[in-house]
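Student: Alright, structures below, take your time with them.
None of the figures in this text is laboratory data; all of them are computed from the coordinates on show. All values derive from a computational prediction rather than experimental measurement. Cβ atoms are built from the backbone, for glycine too; each structure is taken alone.
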Structure 1
Amino acid sequence: MADRPLLGHRPNVANEGLALFADELAQQGVPVQRIDWRPPAPGSEHALARLALATERITEANDRALARLQAARPLVAGIGRAGDLIEDMDGRTLLHAGPPIEWPDMSGPLRGAIIGAALYEELADTPDEAASRAAAGDFNFVPCHERGAVGPMAGVVSHSMPMWIVANEAAGNRALCTLNEGLGKVLRYGAYDGEVLDRLRWMRDVLAHVLGSALEVLGEPIDLRAMLAHALQMGDEGHNRNRAGTSLLLRELHPALLTSEEPTSDKVEAVRFISGNDHFFLNLVMAAGKATADSASGIGGSSVVVAMARNGTEFGIRLSGTGDEWFTGPAGEIDGLYLAGFGPEDANLDIGDSTITETMGIGGMAMAAAPAIVRFVGGSPQDAIDATRSMYEITWGESEHYQVPSLGFRGTPLGIDARAVVHTGVLPVVNTGIAHREPGIGQVGAGLVDPPMEAFVAATRALADAL
């Protein structure tokens, strides 16, 4: 019998699992298809099996949630004082970012922001007194998300702070967020010295009035959905890059600012402050995200994520189909770029409500629209494109409004599906600022962070129990 080759053609190998085999074959010139597959997250198997039996119901629920996310039309409706806008917001209540937490478990930046808010509201005369009162239980700590609000980084909101009011025209709900202080040494990063407090008081006494007057002169709400869609075409992603959005906002407000009856010196100071703060638009985007995501909550059987938030100690999520329950895991270490003189040893764990941007389909979901963001958070422009592409695997749909030019104007990934996260092992991409771990110092960098898989596993289990 004549010798015959084992194969009639050159092999093309598919490799799943360890990359070692693929690497060795590639070195020998053998074509290899690398399959990026991993088993479902540990502990999720039974929940996923139970959810599979309810696929039809979940599909219908997720379609409803996605439709509400798509329909949302957030508008700037005004500016008001937290104590006048938020239910049960007395002088002793302080809102914070992330899931519920009490003083003993708070990280340095959150403690610093609590101290700063107490000094700002004159609830204490010194930082030590503020810390002592917090430790003694004199303040009531409540998550922003549980009061219809969101807050960047530490996210602390106190009684007299001015808040953006963003109304979702489609669903009739609204959301609130503070005004952005800028970068560096600011309250949201845990700083509380005289410079920080003076800026906060100026924002309350001057900036809020100038902006409120401008909105009155304007006479109609600002369409944030249209403005944000435009900003994504100009190189923003809506979370850590908001240069275009801030410019568009200022252009919209400028004529009304000029013709309002506020003192000229106040108007000049306000324009100068906004012009020098590329992140000013972020807080409006966050309120838009909250108003959008809240409209998709409360749909029985839906596995769509409607909140992701961090308090510097824990990362929490909420699903549309599980009500107001939080599912948490440890906040992650951020991989990023640091300001001169700082490094990973100085960094606090992940913190802030700004992951509402990823929840609404922008931020990390839209990094491909903002290649320049890698100068801020690290990586390459290709990494930004790859990050967005990977998110289509774990989302229920694509945005009809927010599009990515570099992907042929494809809609951004929208509607994170907790089932898909635990089934594929692919976690939502989150980009974020980095706060110093000690209170009172401020921002030290920015980067990327992974949410904890255990939060998504717990959420899928709860959803399975609820069906």
Structure 2
Amino acid sequence: MEEDEDMEWILPSRRSHMSARARYIPLRLQHKERKRLHILEASLNVSRYTDVVDTNLDSTERQKFLQLKSQLIDISAFLTGIFIAADYKDGQELLKDKDFAKHANFFREVFEVGRRHKIMNPEKMRTEYGKLVFLLQDSLSSNIKDQLGFSVKMGIKTVYGFLKAKGALKLLEEPDIEIATREILQDPSKSRYDLQKEIKKKEKTVKELCAKYKSREINEDEIKFCLYSLTDNNSFLNSNALPIQKMLTFLTAFFKPNHHETGYSLEIKAGEHGARLSHTHEKQFQYVHQSLTLWLEIMENMFMLWFMAENDLLNEGNPPLLSNTGQGIHRVQPAPLVERAMHAILAKVQSSIEWVGSSVVHLGDHNVPNALVFIDKYTQVPRILVPIVTAIEGVDKLIKQPTTKQYIDKAFGGADKLKKDILVDFFRFGFDGSGADNFIDAGSCIDGRLTSAWNWCSQLETKPFYPIFLLSGFTGFDGDFQK
């Protein structure tokens, strides 16, 4: 997606028309592409690229020369390695002549596959993706690009782009596309018969759309592939946006802005329990509500934000600068596209609910050095909320067992009281401006709200209800880095 895209597409959330959303929905990987992905992942996994090149802040001419030499050697070795792994015979030839430009399309496609896979699956390639982005950044510098003889940059393949090339964009305007791309979820309130009925209706709709839109340019399998890719996006939203929606439901179900039960006030005071903010119960209710609403809007627009982030990161006219941010050495780089999109999202949220706190969006500074760090921060929202939602919902399952019911009744005063104890603690101390050693780095700014939530997560083991998290299957907030 290029920078000159029309602003009308800037907020393609779940409620938007499918033709707007599809511009930022990547195509699902095909079998051949998955083979290339495995090669790329394995190569990135053993690579120590950033350990070698991002080590020295010295800006002398000699150091710049040594840095460039190191980048060129490592990039050349990496490209050679993945090509040999994909085609041993031709790889031997590349090893001799070093003519990378001859295989430019292969390299661009391999890197595009990795980037596309990551956007669709944020929980994957958690260490490999950063290496990939930084390697691509350095490969796009004028000196390296001249030596390689080609640009590694390639646009992400999207559903919209594929259908446009095939002359089949009208598929996205089809009213039944919502049925054809819906993810069928297990629901305790639905019978097995109802679920089977939904599945059959979806399959029937897919067949009808394939028959209606197939042509010389696009066959039924390609139409199905696009529909499945759109379904993948709905699956992403269900996995990542649904926990936020559930937390909003818990907030409004267990708490009211204009009054509170004894012992369940959301009031916080600066200086108490590490809080940096002072809010009345009503103000804190609004603050939590707007923070969750903002996170929900960000999550529903995550694919669009990721496209913007990659455009900012791989912008050849806006190279990063290596700097010590106080949190280690980082590549500091402005992110104008992400910033523009975030301000549009923020304006949308602020127009719908009363705003409390700061509206500052940190990007390209020591708090959020670049768009990669920004994306990483917000993909962590579900990792924070899912264990909390699971614990809350798990209470009703636990009280069905006599032994755990007895424990919950004795230790917490019953299931409802336990749920409120967990929620009041999170809604107070997970949104209190804590988590940094100064107000600017934490506080009520957009980035600081996440900092406070992570700070709460780090203290979970000290909470009286921690055993309930363990009983619900909790193993940690940070997920698996090896996926």
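Student: Which one of 1, 2 has helix-only ellipticity at 222 nm (-39500 (n - 2.57) for each DSSP H run of 4 or more, over all residues; to 500), as calculated from the coordinates, equal to -11000?
Tutor: Only structure 1 yields this read-out.
Student: Out of 1, 2, choose the structure whose coordinates give distance in nm of label points 7 Å out along Cα→Cβ at positions 398 and 430 equal to 1.5 when calculated.
Tutor: 2
Student: Sticking with this one: Between structures 1, 2, where is mean count of other Cβ atoms within 10 Å over residues 366-373 highest?
Tutor: Result for mean count of other Cβ atoms within 10 Å over residues 366-373 over 1, 2: largest is 1.
Student: Continuing with the same structure: Which structure, out of 1, 2, was distance in nm of label points 7 Å out along Cα→Cβ at positions 254 and 358 calculated from, if the result is 3.5?
Tutor: Derived from the structure labelled 1.
Student: Tell me which of 1, 2 gives 17 when you compute relative contact order in percent (Cα under 8 Å, 6 or more apart). Walk me through the numbers on the way to the answer.
Tutor: On the way: 1: 20; 2: 17.
Corresponding structure: 2.
Student: A value of 41, 31, 21 was computed for semi-axes √(5λ) of the Cα gyration tensor in Å; which of 1, 2 is the source structure?
Tutor: 2
Student: Tell me which of 1, 2 gives 24.1 when you compute mean count of other Cβ atoms within 10 Å over residues 278-285. Walk me through the intermediate numbers first.
Tutor: Working: 1: 24.1; 2: 19.1.
That value comes from structure 1.
Student: To continue, here is another question. Looking at structures 1, 2, which one was Cα extents along the principal axes in Å, for residues 118-237 alone calculated from, given that it came out as 46, 30, 29?
Tutor: Working through the options, I get structure 1.
Student: Which of 1, 2 yields 2.3 for distance in nm of label points 7 Å out along Cα→Cβ at positions 86 and 270, as computed?
Tutor: That value comes from structure 1.
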